[in-house]
Structure I
């Protein structure tokens, strides 16, 4: 009989942002597949969880996906976690989820923290309809083309960005989309959490390019 794959959301910064159910599942499974085992061990140590860890990230996907499927087919219960938030959202975890579904292996989600939804909730921008874009393409031509496609959408747009590119991305949003209202969230749930809101031209000079960022952009009709 197949085991079960649990897709377990973990904190996006503050280690207290984990559900009772997630802690219980992590205590009960046979193996935990983690994006970075060193990072996940900090969380497990806090909650006195002692289970075998195996790495699962973009550099070992091909062989490791097959290995995890094999464990599940042997009847092992497996928890999939990412470095932060919900596995499969802007990370490669979806591949083992997809392969499990294709093979009839049960998959169950343990919901929890999500940087995208946290940023949307605190943005002050419309929340009734939104598009999660994740990370934009890095190549300038592809990035601009993607922004052109997003420009006309009537939904709020959520974008992930690194500290190395956040200023440049905001400048490109202004160039392509014009003076949109934005909310730029930095280090959500962490000690130096900050959200800067306003027109994109007003926000750019206020950004401290350190930490992890979520950019929330007002819809085309919500200027």
Structure II
């Protein structure tokens, strides 16, 4: 799972903010919560959450937050904060002139000389690879082991969904999950669509996703479609 997150992060190298100051990561966060105003916000922490989301990690294993001090506290509350660099850890910085952690990146490699290679968002308004060795406040360690267990079990527990599935109340939370996954995979539904109703709009997007992934195009979200959605 750690390597999956790093692979996603590498795929974003060179991605820049839009001309209006918004970012794809802030826009994703704003849709996910939903929480207005984040599209144009500082996005280094949201970038890490986006990578985790794309890699299929649960929020129990990897935080989905926008504010770096809150993320640091998230790791501390779970006993997953320390001073030792590790590949896949989130490294937090306290740059001169600040009185709190104000930036985060993902550790890609740890060098013998003590420096670290990182991939960070919102570095000069872009995603960049850097070599760092100073101003480090500490490291947050995502629970990749727990994430692996979650990934192995989740597909087996998800129900078959198809148009009209919301008639069974127990399916509604899963339809909402499907709504978010389709959005994360680049098949967003219109903003005015109920995220717990499997109607014609969702059926259309499911079929588009299935066609793109070379799956059976039947509009039914079963084991193979769930796996393609959950496991990038």
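Descriptive notes on the structure:
- FRET efficiency 1/(1 + (r/R0)^6) of positions 47 and 127 (r between Cβ atoms, R0 = 25 Å, to 0.05) from the coordinates reads 0.20; which among I, II: I
- Among candidates I, II, the computation of distance in nm of label points 7 Å out along Cα→Cβ at positions 23 and 63 that gave 1.6 used structure II.
- Origin of the derived value 22 (relative contact order in percent (Cα under 8 Å, 6 or more apart); candidates I, II): I
Taken together, the values in this text are just the output of simple stated rules run on the coordinates, not laboratory data. It should be emphasised that the depicted structure is a prediction, and the values quoted were computed from it without experimental measurement. Cβ atoms are built from the backbone, for glycine too; each structure is taken alone.
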